[in-house]
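Presented below are the structures under discussion, each in the form of structure tokens.
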Structure P
Amino acid sequence: MFHIKCLNPISEFGMKELTEKYRQVEDLGEAQAVLVRSASMHEITVSEKLLAVARAGAGVNNIPLEEFAKKGIVVFNTPGANANGVKELVVAGLMLASRDLVGGMRWISQNRDDENINKTMEKAKKAFAGKEAKGKKLGVIGLGAIGVLVANAGQALGMEVYGCDPFLSVEHALELSRNVSLVDSNEDIFRQCDYISVHVPLLEDTKGMINKDTMEIMKDGVIILNFARDLLVNDEDMEQALSSGKVAKYVTDFPNSKTANMDGVIAFPHLGASTEESEDNCAKMAVKEIMDYLEYGIIKNSVNYPNCDVGFCNSVCRITICHLNIPNMLSQFTAALSECGINIDNLVNKSKGEFAYTVIDTGVIPSDSTLEKIKKIEGVRKVRILNYTN
């Protein structure tokens, strides 16, 4: 029986995927896995029993990734599960910025007591004239699960779409419309596009990527859409660009105390994934990731350990080892098993930065002393035995 702790309410659409092998517990100290959405885990003390954490969403700022990796706790997220919800909001933001629908609705609200509003609005509406997206150039920076959908949506709107992603995966390349033009650098997008939509993770080299220098080479009146992270944009530089007219509108799903008070900003309260469908999809994916890991040692969509899809085990047992990515680890594992006469049916090793993950299938269940020998190898963080004889 596996024990699961939910730190936030998780959609029943996902929770119903759990089989009779699983039971929800209130005590975090008894849990082998945690499902979480927005609750912060930085201040939480976890027990040795905890094996995995799945975030029902993409962002993992609320989880201490390196600390958990050092403890052999695999952290998952759910990339792409909320992609359609975010894409639809990006399209809505693009329309709001193009047509000044916000200004028009505000005028209606301010003049709702006017008995002749149906006539006066005909004179007032010229102040809210906008432009059509069709035929304009849309640049999409970052062609992951969300960026690809945004690029394809722009193409469907009749826009001329450009995309840039030096790490474009085969999976996402196949999903991308063949009519989207791929460019070599972000600068190509900055120079020629009327709309720029940013969909990259917040890293040291992407922080503040939209700044005075990059906006200087953009077209006058450009519209910038940021549905990734607020720190990708330098707020002070954006305020100046909006004031000068260099940027016509800045649309963001990540407002802060500064951007929320800036003229020319259209802001949403982080609504990208706030749809029933997104929450259901994220929950289902998170539960599936936890089940695959606990039952089969499969790692998919981890953010602190390497992905390792070893499939189902055809042997008596499976040994999974979370460890540091340092030399001579595999030879020590195999030596410990060979010393007690255990033959290896299958071995898979994957690494990601400082950490690595090894899966060993055997026809014999190792003794406790053998497992202790593996656990005591320097660099080993967590060892599990999955027994398939029951």
Structure Q
Amino acid sequence: MSTITTAAPPIWDALQGPPHSPLRARAAEALFRRVVADLPVRVALAGGERLGAGGADAPLMRVPDPAGLFHRLGADSKIGFGESYMAGEWDSPDPAALLTPFAARMSTLVPRPLQALRRWVDPRKPAAERNTPAGARSNISRHYDLSNEVFATFLDETMTYSAALFRPGIEDLAAAQRLKIDRILDAAGVRTGTRLLEIGTGWGELALRAAARGAQVTTLTLSHEQKALTERRIRAAGLQERVAVHLRDYRDERGRYDAVVSVEMIEAVGAEYWPDYFRALDALVAPGGRVALQAITMPHRRVLATRGTYTWIHKYVFPGGEIPSVEAIEQHVAQLTRLRVRERESFGASYAETLHRWRTRFLERWDDVAALGFSTNFRRMWEFYLAYSEAGFRAGYLDVHQLVFGEPHGS
């Protein structure tokens, strides 16, 4: 069993209030009131005041500590809103439903004149969280080496931590995950004898399914916890002759493969290193081979507007993370590789459903997580993360794509 063993309190247990600034708190309150005034939500402030344009059935936000909420929003809105939830200063019976209208208007929540101040107001990403080879190992460890047992409480039996693909007749989460994996393996042309490279092992389901097809699989991870569990699963399946798991950065991989597959790993690369990543894909796929990616995406204008800013997700969940746009991916592929787009499919609604099921399972099994040594602050952090992400996909602010690249026809 693996649990938190660090001497210092984890960041979620070290939650503190930011330095008090009455002026910024008042400004944040005024902006919050303006934002929710025409949103289809209900906001119930302590003392009985009600805000929002939602009717009786609209999502409810309860704010037992308005001063605490506005104080954190004034100090840093991108981080303070989530920290305020962690601290219990606001709550909701259904945080994903509440956050969806906010996510739908993400680009206009802050008035345009104030958006121009972003570069001076928003905190920048810490230099220590750059995705250098050493930084990437640290960033990945902070999330994925958390505890295999925690992830097992809310993931399905496949231990797949990426968007499932729901289709008519496919309602079971594990079946939807296998459908997603099989689709991307099919798109990459993985069959008996294929030399497959997977960048981002997860807990091994894709590698196992590819090996079961007869492929020879090399899979790369930076997570010690994931490597250990994946190797146990491979041995249990009797596929150790077909799968090699390496604790290795994609930048250090050599050789040529018939297919390269990477599922929701590009989000951990960082825009600074996207050129390195796409050059590596180009170098690692053999002539005539295919590259298949699954990527969380957001509109390109939001990629440009938010680049370099430091958010709650960075601080508490995915240090060094950066979501690309389809346009950014395709620009890098066109400019830096010999590859071109062959296929593209999006299924953001499936990701919203995946996240909803993860959050439901996590809360249902909270007692099991608590027994591993995790605190109430951790529960509220994880609940907010899953609800916030679900809202992004339900609103269409976020999407997920499978993209397949190969050499131009006739080359």
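Using mean count of other Cβ atoms within 10 Å over residues 52-59, single out the structure from P, Q with the greatest value. Structure P comes out on top. Given that distance in nm of label points 7 Å out along Cα→Cβ at positions 156 and 268, derived from a single structure, equals 1.5, which label among P, Q identifies that structure? Label of the originating structure: P. Suppose you compute distance in nm of label points 7 Å out along Cα→Cβ at positions 108 and 300 for every structure in P, Q: which one lands on 2.2? Source structure for this number: Q.
Between P, Q, which one scores greatest on Rg/Rh (Cα atoms, Kirkwood Rh)?
Working: P: 1.08; Q: 0.97.
Max of Rg/Rh (Cα atoms, Kirkwood Rh): P.
P, Q: which one has distance in nm of label points 7 Å out along Cα→Cβ at positions 172 and 260, as calculated, at 3.0?
P
Work out which structure the value -13500 belongs to, where helix-only ellipticity at 222 nm (-39500 (n - 2.57) for each DSSP H run of 4 or more, over all residues; to 500) was derived from one of P, Q. This value belongs to structure Q. 5.8 is what came out when distance in nm of label points 7 Å out along Cα→Cβ at positions 68 and 340 was calculated for one structure; which of P, Q is it? Matching structure: Q.
No lab work stands behind these numbers, since they all come straight from the coordinates. Computed from a prediction, not measured in an experiment: that's the story for all the values here. Cβ atoms are built from the backbone, for glycine too; each structure is taken alone.
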